[in-house]
Structure I
Amino acid sequence: MEFGLVTKNELDKVDYSLPADPAFNNAILSGASVKNPKVYIGCAKWGRTEWLGKIYPPKTKEKDFLQHYVQHYNSIELNATHYQLYGTDTIQKWADKAAGKDFLFCPKMYKGVTHIGGLKGKEGLTTEFLKGVQTFGKNLGPIFIQVSKSFSPARKSELFAYLHSLPTAFQFFVEVRHPEWFANATISKEFFTTLRQLHMGAVITDASGRRDCAHMHLPVAKTFIRYVGNSLHASDYTRIDIWVNRMKQWLDKGVNEIYFFMHMHNEATSPELTVYLVDKLNAACGLKLPKPTFVSQQQSLF
């Protein structure tokens, strides 16, 4: 992910603190923790050749990457569905890899709907997309809808009309990137309030160069976090510590589902930072989340 990329010289100058929870969240959070909250940790893609010899056995064929990925993570932010409409046969093959596991696929809406032309007249493409991802069955997590960084609040009526048209049988999260969605308090309030009325979540994106996208709004008692690290720079660990504290606070206040997806501008070191995240989160929240096991560790077990 290139979004929010800054130079190495700028990394130490960024304020990585997270804003305080807005009063907006009080209408959603009960103030008391729920029993057995769902927490899912994953990456954006399983097809990373950089992980061969790291968490995938050295000679693993690409067609077998997913069956290894599901041994290390309990979810995937499925970006593949953004670039192509997949039929039910392909999606069933993916779902079969996770059969019997508490594993969720969280597909990204097809770009033909969100990034090519306007949102009007996209009923057919949307239906085709939803028909495909519905094949995941019990392994289908929330669907996230991202509009382009040029999609400004000047088109809010178009966005809201499209969101209102979506079926309520699915859980949706929405990501906006144009700075004006966050800079204008009136527009920001209208956006998050609309999501709350539709029982849709707001994607929170934490990237070094776009701190405004780490907004902390919870229109539903669930959150979908896209964390963009910097190849194990010292700040990556500090930021994870901050996020662990915030997620614990949210779980204590009534958040019942968390989806946290690890991104890197260079994905080679995503597994290492995931291990750090899971260890910290398990310790802080009393969870038993799975984490990547490296090939060297797998071999030592035998």
Structure II
Amino acid sequence: MEHGFSTTSPAKGLRIGIGLCLLSMFIFAVQDGITKTLVKDLPVAQMVMVRYWFFLLFAVAFVSVKGGLKTAVRTGQPMLQVVRALLGVFEIAVFGLALRYLGLAETHAIYAIFPLLTLFLAALVLRESVSLRQTLAAVVGFTGTLIILQPGVGVFSVASLIPLLSAFMFAVFNVLTRKISQTDSFATNMLYMGFWGAVASTAIGGGQWVMPTPLQWGLILVLCITGIAAQLLLLQALKYTAAVILQPFNYALLMFASLIGVVWFGETLDSFLIVGATLVGGGKN
């Protein structure tokens, strides 16, 4: 395994990698708290549009340093790049919609099923092998999701299906990313994601513009900056620690989101949510 610095010992590299991963998960959770605050008064489509234009600027700057635009614009999968970018836009929008109607903890507990959906789709579409352990993990995770959703029970909310749809879309997004990455570079993926994401989100959100207040502009700016910062921290964590080791620590996102939901929004965690989230997390690990 290669680390960020050749002088870093394996033990220290492990601690750094885990620390960076946990920090990125915390930032993602804070981001969702900010998003939940903003979507109360601003259209979800507008939020997605602003974030994608900011991301496009970053992507152009990034690829300009990493080989230039002419190199990054070359792709072996042009149609899949467009489909992937559009799917990314709608997935973020659907997740934002979920935060409008559901609490942070409930949204993340249901959304946490996406790694298991990715596993299933990768086996179905990419013909990746699935072990018995992975199959059992998928069953456990799916059971946890059913406990959270409580289908057939009087308290079941149709809104609970929104983060489930978002999780499915993100799983498809991940499978497409794996497929595209076989021929295209990370810089190419970023550029196409930023460009087509900005185009699609503007087409949808441009006509829904509501002028933000100064405070909302500040929160939007924080949202845009922290979104990129969290991704970079996660990428840096992978330089120090293998993805298979970091995978269990991704579950910290659900715990951080639940904590923010309780402290920031006064949410309550019922027994179904706690048991179901634990099973989903156990299934992921």
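All of the numbers you see were taken from the coordinates with simple rules; none came from a lab. For clarity, every value in this text was computed on a predicted model and none was experimentally measured. Cβ atoms are built from the backbone, for glycine too; each structure is taken alone.
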Top of I, II by FRET efficiency 1/(1 + (r/R0)^6) of positions 24 and 80 (r between Cβ atoms, R0 = 30 Å, to 0.05), largest first: II
Mean count of other Cβ atoms within 10 Å over residues 72-79 from the coordinates reads 14.2; which among I, II: II
Taking relative contact order in percent (Cα under 8 Å, 6 or more apart) from the coordinates of each of I, II, which one would give 26? I
For structures I, II, which has the highest computed value of mean count of other Cβ atoms within 10 Å over residues 176-183? I
Identify the structure, out of I, II, from whose coordinates distance in nm of label points 7 Å out along Cα→Cβ at positions 192 and 216 was calculated to give 3.5. II
Which one of I, II has helix-only ellipticity at 222 nm (-39500 (n - 2.57) for each DSSP H run of 4 or more, over all residues; to 500), as calculated from the coordinates, equal to -25500? II
